[in-house]
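Below you'll find a set of structures to go through.
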Structure P
Amino acid sequence: MLRLSTRRFSIMKPPPNIANETAKLFHVNDVKDWDLLRASLIKFNNSSLEIPLVINGNRIYSKDNRDVYLQRNPANHQQVLAEVTQSTAQDVQDAITASMNVKKSWYTTPFYHRAAIFLKAADLISTKYRYDMLASCILGQGKTVQQAEIDCITEISDFLRFNVKYASELYSQQPTESSAGTWNSVEYRPLEGFVYAVSPFNFTAIAGNLTAAPALMGNTVVWKPSKYATLSNYLLYTVLEEAGLPPGVINFVPGDPELVTKEVVQHTDFNALHYTGSTKVFKSLNFQIQKNLTEDKYKNYPRIVGETGGKNFHLVHNTANIPNAIFNTIRGAFEYQGQKCSAASRLYLPESVSNEFLTNMIGILNESNSKFKPVNTSASALNGGDLHGFIGPVIHERSYDKLVNVIETAKNDPSLEILCGGKYDKSKGWFISPTVIKCNDPSHRFLKEEFFGPVLTVYEYPDDQFVELCKDIEKTSTYGLTGSIFARDRKIIEQASDLLRFSAGNFYINDKCTGAVVAQQWFGGSRMSGTNDKSGSGNILNRFVNIRNIKENFYDLNGYKYPSNYD
């Protein structure tokens with residue numbers, strides 16, 4: 001059914017993990033749930049929300065001589081969902097000042113009371129604001145009900161709850177030894193400066209973790225949300241406020257990315273970047289930060305925590321359960337239109353089963369049923385079956401144009417063949433059909449470049465060249481985020497796991513390469529996919545503390561000499 005059970009927990013006990021219940025969501029038709037969701041969708045459809053900056057708790061609107069960005073529904077790009085006030089350079093400086101001014105009062109707040117805020121926010125999200133959160137995510141980011149539920153309800157709640165558990169465990173780690181007459185302890189201080197959180201459009205849960213994780217540890221945050229997700233992100237911010245987050249702890253500053261970033265990374269108190277987004281932008285931010293560091297602009301070495309892109313693979317062996325591999329590939333490649341950094345975008349098939357695999361997968365994709373009907377969330381469609389669809393729009397025109405170019409390139413490249421899809425339509429929303437492209441060159445750029453959309457490139461390999469193929473996969477892409485092996489033969493699984501050791505920070509066996517669950521699969525990749533600090537685990541919290549060791553001596557010295565100093 002649509003409703004997920006939510007439970008409270010003690011911060012000293014493992015919290016409930018509700019994301020793994022999502023597979024059970026739609027087996028029962030809960031009329032009340034669907035009606036409440038439709039009511040929230042209609043509410044957001046029938047009005048355009050004016051979204052302010054929030055600096056030190058003060059709301060600043062566009063009427064105060066500031067630019068406005070119009071966030072549109074990607075399924076209906078004529079519909080304006082929100083009018084978003086854009087930050088000026090002075091606004092960013094004010095947000096930094098607010099962060100630093102409130103810092104001491106925040107980090108001296110006992111952990112119990114900091115934790116209570118985020119635990120309450122998790123409960124508010126999964127109960128009182130559940131349908132509004134879902135509606136804002138569905139409309140603003142083009143998500144289906146299933147994908148929205150996984151993202152802005154279950155995963156974000158898990159992040160908030162498990163981070164409290166991880167933090168309590170971290171604080172409890174103390175020196176194991178103290179000599180006679182001494183007492184040793186560790187203080188997990190927050191970073192001395194402020195944290196800059198840059199969140200992406202594709203996951204509201206990521207936005208929540210990028211901001212809440214550092215804040216839980218006593219840090220203050222300047223948050224620049226993606227302009228394509230501002231609606232759900234602002235709603236999340238208001239939930240944090242209602243949960244008791246003090247003014248200035250997290251400052252909400254939507255605006256031009258270059259303008260906001262320039263002001264932030266030039267500031268002497270900039271102490272950490274918490275980022276999820278494109279590889280190109282992350283590299284640029286790294287360059288700016290390192291340049292400023294060499295010019296002695298910072299008080300501390302900035303911590304850089306980032307997760308970027310991927311060119312993720314599904315590798316099928318001839319011993320695999322083919323139906324299982326097909327269904328996992330459809331989900332891994334096309335859920336949320338492939339707009340996940342972990343999405344499967346390259347598929348390797350052995351020649352002996354390739355025809356069976358592709359025939360069946362393409363047959364499923366071509367079925368003329370509502371499962372693959374584009375989700376239409378316009379007000380007039382809410383009484384129909386559109387909310388039950390599997391595929392929605394891509395996020396904006398730039399993404400649409402990029403993917404159209406990919407498809408048109410494939411049509412004119414003799415080494416590529418479009419097996420399925422290849423259709424697109426922008427008359428109302430930014431819709432790209434699930435597209436499967438066969439490639440006969442293992443080093444083709446379609447097997448290297450991230451497209452971030454519903455495009456899957458397939459390469460067939462001779463069955464007896466499995467080992468050589470693993471070596472090729474390992475070096476084909478500059479990324480190292482996720483990957484999957486499908487096989488029944490345990491020796492093959494062991495072999496692939498070894499040969500592909502550094503090709504994926506999250507490696508899956510007989511499962512799709514997407515859908516990491518908080519606390520179960522810690523998420524992150526290396527190479528050009530990021531710093532692999534593993535969100536969803538306690539590891540990431542270590543990046544936002546600055547440890548101080550304290551030794552207290554109980555014995556007084558009666559002289560300065562050691563025994564060896566006497567004759």
Structure Q
Amino acid sequence: MRSHYCGSLNQSHIDQTVTLCGWVHRRRDHGGVIFLDMRDREGLVQVVIDPDTPEAFALADKSRSEFVLKVTGRVRQRYAGTENANMPTGQIEVLGKEIEILAQSETPPFPLNDDFGNVGEEVRLKYRFLDMRRPEMLERMRFRSRVTSLIRNYLDRNGFLDVETPILTRATPEGARDYLVPSRTQPGSFFALPQSPQLFKQLLMVSGFDRYYQIAKCFRDEDLRADRQPEFTQIDIETSFLSDEEIMQITEGMAVELFDQLLGVKFDAFPRMTYAEAMRRFASDKPDLRIPLELVDVADLMQQVEFKVFAGPAKDPKGRIAALRVPGGNTMPRSQIDDYTKFVGIYGAKGLAYIKVNDVSNIHNGEGSGLQSPIVKFLPDDALKAIIERTGAQNGDLIFFGADKAKVVNDALGALRVRLGHDLKLLTSEWAPLWVVDFPMFEEVDDGQWTSVHHPFTLPKCDVATLKSNPGEAISVAYDMVLNGTELGGGSLRIYNLDMQKAVFEALGIGEEEANEKFEFLLDALKYGAPPHGGLAFGLDRLVMLMTGATSIRDVIAFPKTKTAECLMTHAPAPVENKQLRELGIRLREDAKRDDSNKKEA
């Protein structure tokens with residue numbers, strides 16, 4: 001039907017007759033000559049129709065935005081002074097001779113051209129098939145396709161096999177709620193949609209596939225944020241007989257190639273940082289290294305102070321007191337400090353202590369001090385001097401403090417550090433990748449109760465006896481790739497020894513009966529010669545979001561869900577007929593029916 005894409009035309013096509021198919025992006029009538037900007041997935045081109053072709057002119061006159069047209073005409077050079085340097089096709093135009101209206105369009109609920117403006121996201125998602133026509137969205141989807149194509153080519157070149165794993169599987173504990181699918185043939189039993197292909201890719205290693213990858217759909221029924229969706233896409237990778245360092249080198253090479261070929265960004269070797277160092281210096285296991293601000297621990301300087309805000313956490317083994325120096329920050333108005341105090345309150349902080357440094361040569365407790373703060377009067381001179389020395393504060397600086405349980409301090413000051421970096425425009429570079437390594441195996445959720453930091457199939461660095469005797473000190477062979485404060489991917493070496501897997505289950509409170517009931521197939525596989533193996537999974541949506549500069553992964557997914565996991569376009573999820581429920585052996589509770597009815601009325 002078409003001979004060329006609109007956006008593919010250039011000066012090499014001058015004097016050629018072409019046939020285009022696409023949408024009317026914009027229509028203009030200038031003194032009896034009609035100009036149509038025609039749009040398809042490759043871009044825009046200007047079509048000119050004059051009265052010398054009365055039939056085509058009449059159809060062009062009827063055409064409106066988003067009409068679908070077939071246009072045949074001759075490519076010609078634009079007249080001098082009418083070129084458009086902002087369009088790749090701006091040096092040429094098509095003199096339209098024949099027009100066919102393939103489909104008419106009602107007036108769209110929002111403009112799809114430069115007048116798009118601040119259209120609400122709910123409207124965009126309801127009419128996603130229109131939103132996706134916008135050049136910005138088309139370009140993001142094209143970019144995403146290029147990313148997956150390059151990834152496949154890279155992994156194919158490095159000996160990886162593309163293998164699909166099941167979508168209908170069984171529920172496994174991986175840290176989030178499963179989406180369940182009732183079985184019609186096995187009443188009372190359920191499939192689960194996979195949170196990841198984790199166990200299947202490990203079984204592929206046991207099967208001898210050696211190097212596997214998959215661009216896989218994954219599903220998690222969890223609370224959503226800007227970088228979360230109930231269904232998302234994962235670049236899933238697993239290998240055998242490679243060390244953690246070798247796995248990191250291969251996947252780092254993939255990231256380097258992606259950014260070089262698609263963005264022209266050349267990365268040096270990614271730095272390595274332990275989890276402990278990242279938390280100590282940046283209060284985050286995914287630090288944004290573009291921001292030069294760092295935390296400094298000062299709890300040891302507060303052991304003898306009477307100021308309760310500091311004294312309690314200083315003596316609490318699970319507490320932390322950290323200082324965050326902001327160079328040149330003492331000009332910050334009190335209203336701004338109050339805003340930051342409210343901000344850290346989101347993360348559980350009860351307040352935000354601070355000291356403005358006016359004169360480091362005049363540090364003391366009392367009137368005339370070179371330090372300005374409501375808390376100075378509560379701290380002895382030796383503690384104040386030690387704080388200034390340890391933080392490296394200079395005249396004109398501001399020091400913020402966090403004092404509470406370590407998790408609260410880390411969450412609050414970690415987030416504050418990032419916000420300050422952006423608010424004060426402190427970023428030192430455009431991109432800052434790194435590897436965070438040596439994560440703890442477990443974290444304590446209740447006294448004596450542990451949960452996996454990654455997942456229960458991660459290999460510890462210690463032996464079985466050490467793990468059993470002191471699980472809280474166990475370090476895992478795990479690694480996360482981080483870019484600009486966002487975790488792009490996480491992975492680890494996996495347990496391939498049956499005794500070690502049983503020891504990890506035991507540490508997590510998973511007894512032998514429960515382990516056999518949930519993981520019998522994995523435990524059986526470990527009995528038959530499992531190779532040392534490991535892997536990594538990248539979040540494709542997050543990766544594309546970062547590379548395109550989008551603010552949400554919803555802007556790089558063709559048909560995303562809302563923050564409440566709804567599809568406004570198809571109205572999913574939706575009730576089903578009672579006949580379907582009866583076939584599945586399911587009966588809804590009356591309160592569930594009422595809740596659904598109330599939602600409809602609302």
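Quick notes on this structure:
- Read-out relative contact order in percent (Cα under 8 Å, 6 or more apart), computed value 17, structure in P, Q: P
- Per FRET efficiency 1/(1 + (r/R0)^6) of positions 191 and 287 (r between Cβ atoms, R0 = 30 Å, to 0.05), the highest-valued of structures P, Q: P
- Origin of the derived value 15.2 (mean count of other Cβ atoms within 10 Å over residues 119-126; candidates P, Q): Q
- Taking FRET efficiency 1/(1 + (r/R0)^6) of positions 199 and 263 (r between Cβ atoms, R0 = 30 Å, to 0.05) as the criterion, the largest value within structures P, Q is that of P.
- Comparison of P, Q by percent of Cα pairs over 41 Å apart - largest value held by: Q
Coordinate-derived values only; no laboratory data. Since the structure is predicted, the reported quantities are computational estimates derived from the model, not experimental observations. Cβ atoms are built from the backbone, for glycine too; each structure is taken alone.
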